[in-house]
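Structures given as structure tokens follow.
FYI, it's all coordinate maths here, none of it is from the lab. Computed from a predicted structure; not experimentally measured. Cβ atoms are built from the backbone, for glycine too; each structure is taken alone.
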Structure P
Amino acid sequence: MIEYEDLGEVNKPFFQAYGEQFKNVLEGGAFILGTQVAAFEKEFATYCGAKHCAGVGSGLDALMIALRSFDFRNGGEVIVPSNTYIATILAIVNCGLKPVLVEPDIHTYNIGPSLVELAVTANTVAVIAVHLYGKCCNMEEVTRVCNKHHLKLIEDCAQSHGAAFRGKKCGTFGNFGAFSFYPTKNLGALGDAGALITNDDEHDRRSRAYRNYGSEKKYYNEFVGVNSRLDEIQAAFLRLKLATLDSINQHKRNLAALYSEGLKSDFVKPVIDSDYLDVYHIYSIRHPRRDALKEYLFKNDVKTEIHYPVPPHRQKAMTGILEGPFPISEEIHNTVLSLPISFMHTETDITRIIDLMNRF
């Protein structure tokens, strides 16, 4: 069986180094916001080309802290793509703001800049650009719209560690870049973890305070904050993986190239454009008989996933909050299928999958 993902195999090359790092942290005795977190924050900021990085508890927390740091009025509108993962929308709702969905580009699955501008009203306060599946949005156009209408711009980079648009890494175009280090990500921890990057000193100051009970100085609280701090041991593990992130991304790019070149035209494959450096957290194809294709592959010992089977506006939790229709989003959610493309997979695995798919 070709698994969709096997985190044991993915992390096996790091096992010995993990053990050494765990011992170092344990013996060091500093478990909250210690030297490992500080070092990872510096290294990840440098990797992204950002001035600051603040480690937090998860990608969802990163988005929420970014939104809260602006002190937006309750009910302010935040524009977001209609096909994003639900976490992006949960962050908006949990901050007392109103999500305004706009359709994505059917080819890139990322937010359509022209539709963003059409959605702007007097109540719009921000845009969250989601770099879905490991491909950057067209940040030139998104940034232009935000600057024109004086909107804050947050980048949801949960799936795009190292992805770039015209040579500039994601997360550095807007006010904040919010990252998740969920274990399946290209840069994955061994549990929940996240980070915020920014080039603005005040944004960084406020986000660091918000993650730590709203406090910069112990026992003195400036903001109504939360407890969402990157764990010291996760930071130590992430430092090890960060040193190999470009290699991980290149391995996935190599596997993606095999899919793109080998799969027949029956399958709608990811678009390739020289302006974009894609890192393929997910290699998604679309097919009108998606469910039958998924079952066929499973019967032939290949596991796949669907990212995502239910669009946000169809989720029970969003009843009364989000209203459709969003036909492009529905088309994507009804036809998309994620193929194996992990750091653990080999070219032989991918060649076998291509052969099976071309005989479907």
Structure Q
Amino acid sequence: MQESFAQTLESGWYILGKSVERFEEEWAKYVGSKHAVGVASGLDALIIALMALDLPPNSEVIVPSNTYIATILSILRCGFIIVLVEPKIETYNVDPAELEAHLTKRTAAVMVVHLYGKPCDMGQITEFTKRHDLRLIEDCAQSHGARFRGKMTGVFGDFGAFSFYPTKNLGALGDAGALVTDDEELARRARLIRNYGSLKKYYNEVVGLNSRLDEMQAGFLSVKLQKLNQINAHKRRLASLYQEGLNSQFIKPVIEPDVFDVYHIYNIRHPRRAALRDYFKSHGIATEIHYPVPPHAQQALQGQLRQHASEFPLAEEIHRTTLSLPISFCHTEAEVCRVIEVANAFTDLTS
């Protein structure tokens, strides 16, 4: 890390230089894509993907009803219509059967989210988008290195959008993101958009943004990428301890034969989440909720949706009961075993 910092500082080149080019090549190779485009954040990656696809005005974009709000904000920022679809309650990922039910003449794209580091069913989803000639964007903010039937997330659609926020399995030291695509023209458009609509300095082809992965973050990411498989393996080991050790009062993530989970988050569900979280806190164990409020209930989205809140009972249930347990690269197996021991002794005396 220190060597990378020193090299960048001494070079005097801080934006769109050799470090960015190197990381883009490394990330594309790791994911198995032809092109990678470094941008300033995961949200910007989603926005730029939608802009590069040049969808018709008033297009509808299908998105999961239980995703983090950033996925939805990208659609709003581009002026498109949000169509929320319910997930499978077992996986928390979009239910392919729901896609057909929400298809209209205005549907132009599907934006799937590999939530918590679990890949979606990309077999059924890609079949659906190809059959209906729809664009497909994968929100891979939480799925670095995750695989479906041996292929990395991010390579199934037109674009894969990644966030490198510091807490991700591959995290920068600040905000950072990237797009991957096999389409050379889409990659060119994304490079244009991220840099004011320009590939040649002072010559602007389109109305673009200022959303560039900087040299410092790119250098750090290149260093950390060398450890990503190790990070994922460690988190998978911690997850296996939870899977084996937690008792039946907890709803645990499902294990699927075609899926390689990377457990950016290890979430359980429990009907008495608030009491459980307080109980953990009383034992010195920090937990988190991903996420406490479903998108359709967020104040920011009131009046932005054409659907009624009653259409999303599964999202409501997930957001009401989910709880994320400690599973960072810094946590040890011994610490997770203690979490399991404490969890299994939980009894809500107020119920």
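Worth pointing out:
- Structure (P, Q) behind the derived value 1.0 of distance in nm of label points 7 Å out along Cα→Cβ at positions 72 and 312: P
- Entry that produces 18.9 once mean count of other Cβ atoms within 10 Å over residues 40-47 is calculated, selected from P, Q: P
- Calculated for structures P, Q, mean count of other Cβ atoms within 10 Å over residues 248-255 is largest in P.
- Entry that produces 20, 17, 5 once semi-axes √(5λ) of the Cα gyration tensor in Å, for residues 144-191 alone is calculated, selected from P, Q: Q
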